[in-house]
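A.B. asks: For reference, the structures are reproduced in the following blocks.
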Structure I
Amino acid sequence: MDIFFIGFVFIIIVLSILQAIRLYRTYKNTLYTAFFSNYFEYFYRYQFKQNLSNSHWLKQELGTHHILYNSFVDKNGHVTQTYVTLLCNRGVFVIRDMLSTGNFIGKENDKYWILHRTTNNESKKFKIPNPQLDLHKHIQYQEKQLHLQCDGILAFPQSSVFSKTSSNYILLHYNEIISYIIKQPQKYSDDQLLSAFNHALKKS
C-alpha cells in the first residue's frame, strides 16, 4: 500500500513540475510579470486555485482590485490580441499586452505601425495594425460591461522601444504600469469595483 501511495505522490509531483515548465512560457516576458509577485504565485493561482482575478502583489500595492482577461484569436486559433482589465480604487485600466519585442514606430492616426526587429544581426521590419484602434474598441466594450469609465494603456516588454511612437493612450513598459497607477487619484469605491466585476462575470 505504501509503495502505491509513494508512486502516486511521485507521479503527481512529476506532472506538476512538467506543468510548471509548460506554464512558464505563458508567464515569461508577458504582462503577468507585472501583476504577480513571482512565477510561483502565478503558477499556484493558475494551477491550484484556478483563479487569476487577484494578486498578492497588487493587494499589497493597490489594495482592493479585480482582474479580467480577454484574448482574441484568428480563424487558425492563434491569439492575435491579449487584454487585461485591472479594476482598482484608482480607476479601471484596460491594458493591451503588446507582447512583441523590438522598435515600434508609428503615430496615433496611422493605420499601421512598423515593428523593427534585429535577430542574429539580421534586421527585419513588420507592418502591424495600429494597436490603439482595437484598444479603443475594447475600452468601449468594457465600459458597457462594467458601467464604469475606463482608461487605456499599451504595455510593452522591457526590451521594446517606442520612443518614436505616439498614441492617444499611454505607452508603458511592464514594470512601469503599477507605479503609474499608484500615482492616479482615488476614483472608485470597493463596492463599485465589486459590483462591476460581478456584473462582467455574469455577462461572460
Structure II
Amino acid sequence: MKKEIVFGPSACGSLRVAQFTGNCPDFMICEPNKIDESLHDKIEEMNQRTRNDWYNSTPVGGRAEDIICLEYDLEYGDISEKIPSSKRYQSIYQMVNTMYPRNDEEDVAKGWADSVMKKNRRSLRDLNSAIKIDAPIRIWYSSSPSEINGFYWLMHYLDSKKHYTKVSNIFLPPNYWDGNGQCNAWPQLNSCHWSETFYLEMLILSPQ
C-alpha cells in the first residue's frame, strides 16, 4: 500500500478523514438553534452546501496505518541535526513551556516533547520499513514553514538512503482556492477536497 507522508497531527487527522469521505461528519454541521434565529436560513443553506461537498467528494483511499506523520516542527529552533534528536525536542520543549510553564506538580512541556519524540521514532521506523520494501511513498506539503522545511529534510533523508523509486509529492499552492476559501497549508483544506488535488501529484525523479 502507498505510504502517505504528512508533517503534523492536524494534517494527519484531516488526511485520515479524507481517506473515507462520502458521508458528512456531524461536527461539520452547524446547529441553527444555537444561533440567532435571523440567521437560520443562511445556516441551513451553508449546511446543505457542506453536505453536498462531502457527498460528492472522492475518498483519498488507503488505511490509517498507511499515514506516516513526521511532527518535527522544523520552522523554529536548531535544525542542524541530520536526524532530529535532542536539539529538536529541546526546541519543542521550550516552545511548549512558554504556554505551559513547569510547576511543582507537573511538567507539561516535557510530557509533550517526550510524546512527540516517541511518535516520531515510530514514524521513522515505519518510513524505513516502507523504504526497505520499496513501497510507494506520497508526500503532502505546502509552503507553510513546518511543511516545506519537513519536505526538504525528508528529501535529504531519502537521498541519504539513495531511495528514489516510487516517490511522489503533492504541493499545495499558496492561496489554494477550494471553492469556499483560500488555503495555505494542508490542515486548512477541508478533508472532502483533498482528493481534488491529485492532479498536482508529481513523481520525484532520481538525480542523474
Structure III
Amino acid sequence: MKTCKGCGHEKDYFYYYKSKGNIDGLTGKCKDCIKADVRDNKSDYDKTEKGVIRVIYKTQKGNSVKRGHPVPSYSKSELKDWLYSNGFKDRYDLWVESGFKKDVKPSVDRVDDFKPYTIGNIRLVTWLDNRNKQYQDIESGAGTGGLRCKKLIKMDSAGVIICEYISYNSAARDVGHSLEYPIKNSTKCRSGFFWAYKLTNN
C-alpha cells in the first residue's frame, strides 16, 4: 500500500503508474490524481490566448468535416495573424475581465454560412453574437440555421419522393451523417439518396 501525495489516501500499488525516477518505482500521486492534474492543466491552457486560438481552429476543422466542407483554407498561424489584426486581444481581455463568462468568449463566425471557412468569409464575434445570429437565421429563415427548420424531402435516383422530414436535423439524425453537401450540390448522399428542401412548409 502507498499513500498518494495528491488525495492523501492509502491505495494499493495497482492504482499508481510506474516511475523509474522514484525509489519505489511508482509515481507519487495515484492514477486518478494524475489524470485530474492533466485535465486541470488542459483547462487552464484553453483559457490562454494561444489556447483559445487552438480551440477555435480545431473546432473549425471539426465542423467543416461535419458539414461536408473543405477544411479551413488557412493555417492556424494565419488564423492567429488574422485574429490579432481584427481585435482579438481586446475581446480576449474583456473575456478574462468577465471571469471567463461563456457569452463573452471570442468566437469566429462565417459571414456566409453556406460557404466554408476562408479568410474572406469569417468575422470575429463573441460566443453570444454567434448564438444570436443562429437564432435570427432560424426566425427569418435565412442561412443554414433557417434551412434546418424547413422540411426536407428524400428522393431516389429517379426523383421519386420516398419520404419527408420535418427539418434538416431530424433527417440528419435519421441517416446518421451530414446532408449539407449533397443538398447543396444535388448529389447522392453516402446512403445513395438525393435530398432537397421543400419549397414551402405547407
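No value in this document is a laboratory result; all are computed from the given coordinates. Everything numeric in this text was worked out from a predicted model, so none of it was measured.
A.B. asks: From I, II, III, which structure was relative contact order in percent (Cα under 8 Å, 6 or more apart) = 19 calculated on?
C.D. replies: Details: I: 19; II: 27; III: 12.
Only structure I yields this read-out.
A.B. asks: Okay, moving on. For structures I, II, III, calculate mean projected area of the Cα convex hull in nm² and state which one comes out highest.
C.D. replies: Numbers: I: 15.3; II: 14.5; III: 17.1.
Once mean projected area of the Cα convex hull in nm² is worked out for each structure, III has the highest.
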